[in-house]
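Dropping the structures in below, format is structure tokens.
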Structure 1
Amino acid sequence: MAGPQSLSPQPVFSSRPRRRFTLAQANRALPLVRRVVSDIVQTRDQATQLQSTLEAANSKEQKRIQTDLDVAIDKLHTYLDELTEIGCELKDFQVGLVDFIGQHQGREVNLCWKLGEDKIAYFHELTAGFAGRLPVSLLEERE
């Protein structure tokens, strides 16, 4: 039997060019993004539990648990594909952190949203990450 699979699938990269969002466009996409990311966080939690159960299971139970784990991982990949189609990227499976490509002073930045936030309230430089988040009140969406 094959060993357990990784619970955090690798990011799915689209062959399409990355979509650039205005702040308003990204906020309009949030209802759908929120549902998909909520499904991702829930399914990842389920997969994590299944992984723990699999590791402690006897050989008789392992096949069923592995099948359930494979189904959960397939769901995660489907949800990630949905986010790719929308044009955003999941950065953290546990907290549901998502980046949209935006623009600030003529350069690309990440418009940053986390599950539980009502709207996109922060952005950061492409290389800065979550710790470099700045309020969108400072965002200048000009070419």
Structure 2
Amino acid sequence: MLLLAACSPIGEQDKSGTEPSTATPADIEAVLRGYTEALNIGDSQAWFNYFANDVLFTRSSGTIEGKAGIEAWAQPIFDSYDMHETITPREIVVSGDWAFANLDIVFEGAPKLGGDSLSQDIRAIFIFERQPDDSWKIAHGMLSSVPAQE
């Protein structure tokens, strides 16, 4: 819970202007299922809608800023690969208008026009922020590839 308080700027604990959230980890799991389904069927626009406009998404190659940055990074991947992702939550905590999820992700991509397939085991932290319409969006994310076992 302390992590979530640290992520909220002072005085902005409930910037939605609505009643405090009654969301549970099951609600965040439902968001993750939609996120995964959109990716698995190749619906990039639906997938992009799971990100906040001001998202910060950190990967080993750098930080992607904003939903437009996510779109610029991911659209070529959607265009080039049929993807399948499985997400297994290790932990989900909801506190007010914020939630975090510690995740194991298995990602596989089959090239649409030939070439090498992609396969990655990933550890991820997603921090969700409740939006004024009561939806939950990824506000921060961090991905780390798990080295292949030999």
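Values in this text are rule-based calculations from the coordinates and carry no lab data. Being a predicted model, the structure only gives us computed values, none of them experimental. Cβ atoms are built from the backbone, for glycine too; each structure is taken alone.
Given a value of 35, 14, 12 for semi-axes √(5λ) of the Cα gyration tensor in Å, calculated from one of 1, 2, which structure does it belong to?
1
Hey, helix-only ellipticity at 222 nm (-39500 (n - 2.57) for each DSSP H run of 4 or more, over all residues; to 500) derived from one of 1, 2 reads -8500; which structure?
Answer by label: 2.
Comparing distance in nm of label points 7 Å out along Cα→Cβ at positions 48 and 64 across 1, 2, which is largest?
Sorting by distance in nm of label points 7 Å out along Cα→Cβ at positions 48 and 64 in descending order puts 1 first.
If distance in nm of label points 7 Å out along Cα→Cβ at positions 40 and 88 is calculated from each of 1, 2, which structure is the one that comes out at 0.9? Walk me through the numbers before you get to the answer.
Details: 1: 0.9; 2: 1.5.
Working through the options, I get structure 1.
Matching task: 4.2 is the computed value of distance in nm of label points 7 Å out along Cα→Cβ at positions 80 and 96. Pick the structure from 1, 2. Display every interim value, and only then the final one.
Details: 1: 1.9; 2: 4.2.
So the calculation was done on 2.
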